[in-house]
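Following are the structures in question.
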Structure P
Amino acid sequence: MLSMVSVRHVMIIQMDDNSGRLVALIEIGMTEVSSCCPSVVEGQKVKKGDQLGYFQYGGSSYAMIFDKNLELEFNPAIYLPNDKGMVDLQPVNSHLATFK
């Protein structure tokens, strides 16, 4: 529900492999944060590890939407239960998936 009323910033990234595949990143600045500050401009080329933007005053949330033609291979380790039988939260910069 918060994503419906909070500040949002949408970035559409076209893959640089002549496939036309797209990835969308939706930044959601929630409640008091309500600030999505992009670090890139339209048409700028970005590469793995580049900062795309940031939230002021701490964290918020985001969603990523992948082109249906983009094959993702998820890291199976992210689903492994810990010694309590629970799946751990993934730290920032964790390897979640690889695309082909």
Structure Q
Amino acid sequence: MSIGAPTYRDSNTETLAATKSLTLNDARHQVLDPGGAGRTVNLPSETAGAEVIIQNAADAAEDLTIKEDTSTTTIAVASQDEDVYITSDGSGWTAILSKGAT
């Protein structure tokens, strides 16, 4: 399932070198390694029913700061080995943070 439209079991694994901006066409499951420093992940515009799971796959203490599309409001901060499930009701984003398996 992509962030905005249903598909089947899509995911993206990536090491970041800068800020990542997601779109509604991106994979629903994002496995992101901050690549040696804390990074920002910008969500797409709020869309009812949109959802994304972001997994911080860092090999050290590097955070992923997840923000809304204008990069001003922080929705969640995922530390090393944490996952965040994010949904939108069309007017905002809601995040549930969990400690991933180590």
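Just so you know, all these numbers are worked out from the coordinates, no wet-lab data involved. Model, not experiment: these values are computed from the prediction. Cβ atoms are built from the backbone, for glycine too; each structure is taken alone.
Given 8.2 as the derived value for mean projected area of the Cα convex hull in nm², which of the supplied structures P, Q does it correspond to?
Computed on structure P.
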Checklist entry - Comparing FRET efficiency 1/(1 + (r/R0)^6) of positions 39 and 71 (r between Cβ atoms, R0 = 25 Å, to 0.05) across structures P, Q, which is largest? => result Q
Item to check | Structure from which 3.8 was derived, distance in nm of label points 7 Å out along Cα→Cβ at positions 15 and 31, options P, Q | outcome: P
